[in-house]
Structure 1
Amino acid sequence: MERFDLVIRGGEVVTGEGMVKTDVGIGSGQIIELGDLSGRAAAEELDARGLHVLPGLIDTQVHFREPGLEHKEDIESGTRSALMGGVTTVFEMPNTIPPTTTAESLQDKLHRAAGRAWTNYAFFVGAALDNVDLLAALENLNGTPGIKIFMGSSTGVLLVPDDDHLRAVLRHGARPCPIHAEDEFRLRQTREHFGQPSGPMDHPRLRDAEAARLATERILRLCEETGRSVHILHVSTTDEPPMIAHAKRRGLRVTAEVTPQHLYFQSPDCYEELGTLAQMNPPIRSAEHREALRRALREGVFDMIGSDHAPHTLEEKAKPYPASPSGMPGTQTLLPVMLDFVDRGLLDLPTLVRLTSENPARIYGIRAKGRIAPGFDADLTLVDAKAKWTIEPSWVESKCGWSPFTGKSVVGRPIHVVLAGRVAVRDGAREGSPAGRMVEFDWKPQTQASDT
């Protein structure tokens, strides 16, 4: 009789299609069998009675600040934070110092992650005006999901603001391009005419909804013109979801992401409560925008939920606006916040699995991840969907040491995390040593992830 390395017994396994109570048999780091495995031998067992078993989350938008800004986060601390939140795979963004725009800078990050990452990892390469001709080759290197485009101001050279250069970037490659869609020209114009900001609640006026609308409109037009797949990150306005839904209906190769922050918080309340800690790009906006995002979530416009984990120290955040930097930690709280949405009836567990595991794996072509099925990697997150708890500062693993969600009461908590068949978090406590691996891809062109 076959002996499993690990059997997860009695849990409710969640897939994008539904839920079923079943055991999960694991061997050599992979899922071998689902079903009633009572009486089957195993080196180790994990009691999942009363818990839901999810595919390990794939967070496709994190900023871990290494190299160059390790005082606020690094690959070790960032992946440790992700793991504790039930995330087992991360895609890290290129706006580090130096930026990830060359084969050498990508290899440097891969070298830094080896043996230090608590989760699986891959690193985006950033599009810049001086590397356009190299992008088609760069996107096919090991360890990268592809090319990230910043249409609005970011770090150093990572800015592609105009249509001519955007068109060139999109034509140099084939894999899906994640897009930070804020119109740089609108941002400059608004700053020029705004005057002196009075505080962080001016942030959504300085980076207004029109900047997001214009950028999304432009990138959708270029998506149609070039035929390149684009993935619009951190959608934040009322106008963008209908535009994206219309583009999908017309057959454009477009997908979209929303963050827990934009779904949870609203202006001006968050700025009154958190000040500059609520400052991020694109901004958290009014209740009207938040409700439009929640409606789009229910209607299936979004294909992924990403954290846009972008930590800064409290000292940096304490600078008076607008000298304060934009960004907040989020990878560790992604799952608890979205489980709370499930409890409130704003989302269901199968949809959550599609948005955080199955769709990211399919759209980016991740090999053997994102599903609970035989032959897939045994990256699993076991949650108590009814656990009522308060997110405390002591739970936050990010080096920055804070979260906008600390003090918030939520329902739903990650309990155990299995990475490559090994229990890496048991009863909320980390075990063992960093065991994350470089993500491998079987990429091929994808149609859009949802029909709207």
Structure 2
Amino acid sequence: MKIALTVAGSDSGGGAGMQADIKTFSAHGVFGCSVVTAITSQNTFELRDIYPLPPKIISSQLKAVLSDFKLAAAKIGMLFNAEIMKEVFQKLKDAKFPIVVDPILSTGTGYSLILKNDLEYFKKVIVPMSYLITPNLPEAEAISGIKIRSTDELMDAANTLLDMGAANVIIKGGHSTKSKGITDFLLTRERRVIRFKKERTRTNSLHGLGCNFSAAITAELARKIPLEQACHLANEYIFSGMTNSIQVGKGASVVDPILTLNSNSDRFLVLKELETAVSYIESIENFGFLIPETSSNLAYAIGHPTGLSDVAAVEGRIARVGNRSKAVGRIHFGASKHVGSSVLSYMKVHPHFRSAINLRYDQKILGICKKKFKVSSYDRQVEPRDKKETEGMSISWGIEMALQINPKADVIYHLGDIGKEAMILVFDTNPSPLVRKVNNILVAYLEKSA
């Protein structure tokens, strides 16, 4: 296993600093070592105190790590003062592995993390150590002394950092407000420019974004991934984290560094649970009475879905065979557009309700649902034309309308439209309670029909 080192401050809130770095290393399959430079008392909305560790302790940590571990890469984060910078420089100046410098000058909540008078020492000693330096726009301005108001000025700042001794520089564009998207600019030692563009997915603040980004690049470099590809992969990793950030405190949201690991594990469990549920449905006698003409499907999403590719279902749906049911194809992600979209829309209001099945519309079935569950509906005939004409918008619109009427509804139906069969959708947290719920509907239906 490859080993990477983070030289950084400790964030008591866990969203940034050394804690975020170690989690990001682990998410990339890299073993992480750490040298703590300062202890901060902070959370998602404030920094209460900073205690820079004595240079002797920092030196001791570095000696301990370097004497035992074969490092493949290192990241330098928070260096509070010149004394700390000096110790780090002395111990890492002859390193044979790439060093990523994340010039952390302040927290995302606006608190300074470097003594103002020691910034010049940082430029002189730390910047030249970097194989890659990763400033955001304000940091690039502070280090280069260039006010960045255009792409030309950004490139001037990047070239200035190379002139200071940095081997490569990537300036992050997240602080720019001049475009809807975000562009990061990588300037290599050969003065080649590579742009990494992504959509701006949110406007509220995120804590620890820069730490996770630079740590992801460090991990990829430790795995011997070339610089340009390492930056690209880190960009994709952070974009996913931004899209699925979590609110753990009262202030800024944080990136979940192990989202990928959790997602992969979640996907495996989703498939297994769905397979068990479908097999159970196939074993239920008379389940075919609940299946509509267009067939049923049972869908189940991962915990933080970003689209239909994160919702598993039965390919070809679940068909009626006599009075029983049969899955037509295999279970995989992205197999259902209708029920899958219903789950995604429902999860926007109830994130823990990740599973759904569509049933035949019947007055008896609907009457049973109204007695046993909370029911709402929507009218497809009054659906706005722009929604109806846009692929995939009808279902989202319908679920949204139904939940506005009754936010607690776990059964939603519509009476159809021209060329559209009336349908009942049943929702639950996962397939197991969902199938039990549907089986109760079936038992009551058979009793009424006897």
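1, 2: which one has relative contact order in percent (Cα under 8 Å, 6 or more apart), as calculated, at 11? Could the numbers behind the result be given before it?
Numbers: 1: 21; 2: 11.
Label of the source structure: 2.
Output the label of whichever structure in 1, 2 has the greatest value of FRET efficiency 1/(1 + (r/R0)^6) of positions 93 and 421 (r between Cβ atoms, R0 = 25 Å, to 0.05).
Result for FRET efficiency 1/(1 + (r/R0)^6) of positions 93 and 421 (r between Cβ atoms, R0 = 25 Å, to 0.05) over 1, 2: largest is 1.
With distance in nm of label points 7 Å out along Cα→Cβ at positions 149 and 365 coming out at 1.8, pick the structure among 1, 2 it was computed from. Show your work: numbers first, answer last.
Working: 1: 1.8; 2: 6.5.
Attributed to the structure labelled 1.
Quick check on the output: -12000 is helix-only ellipticity at 222 nm (-39500 (n - 2.57) for each DSSP H run of 4 or more, over all residues; to 500), derived from one of 1, 2. Which one produced it? Kindly include the intermediate steps, with their values, before the conclusion.
Values: 1: -7500; 2: -12000.
Traced to structure 2.
Supply the structure label, taken from 1, 2, corresponding to percent of Cα pairs over 22 Å apart, for residues 37-124 alone with the calculated value 30.
2
1, 2: which one has FRET efficiency 1/(1 + (r/R0)^6) of positions 5 and 437 (r between Cβ atoms, R0 = 35 Å, to 0.05), as calculated, at 1.00? Each step should come with its number before you reach the end.
Details: 1: 1.00; 2: 0.10.
The correct label is 1.
Laboratory data are not the source of any read-out in this text; all were calculated from the coordinates shown. All of these numbers come straight from a predicted model, not from anything done at the bench. Cβ atoms are built from the backbone, for glycine too; each structure is taken alone.
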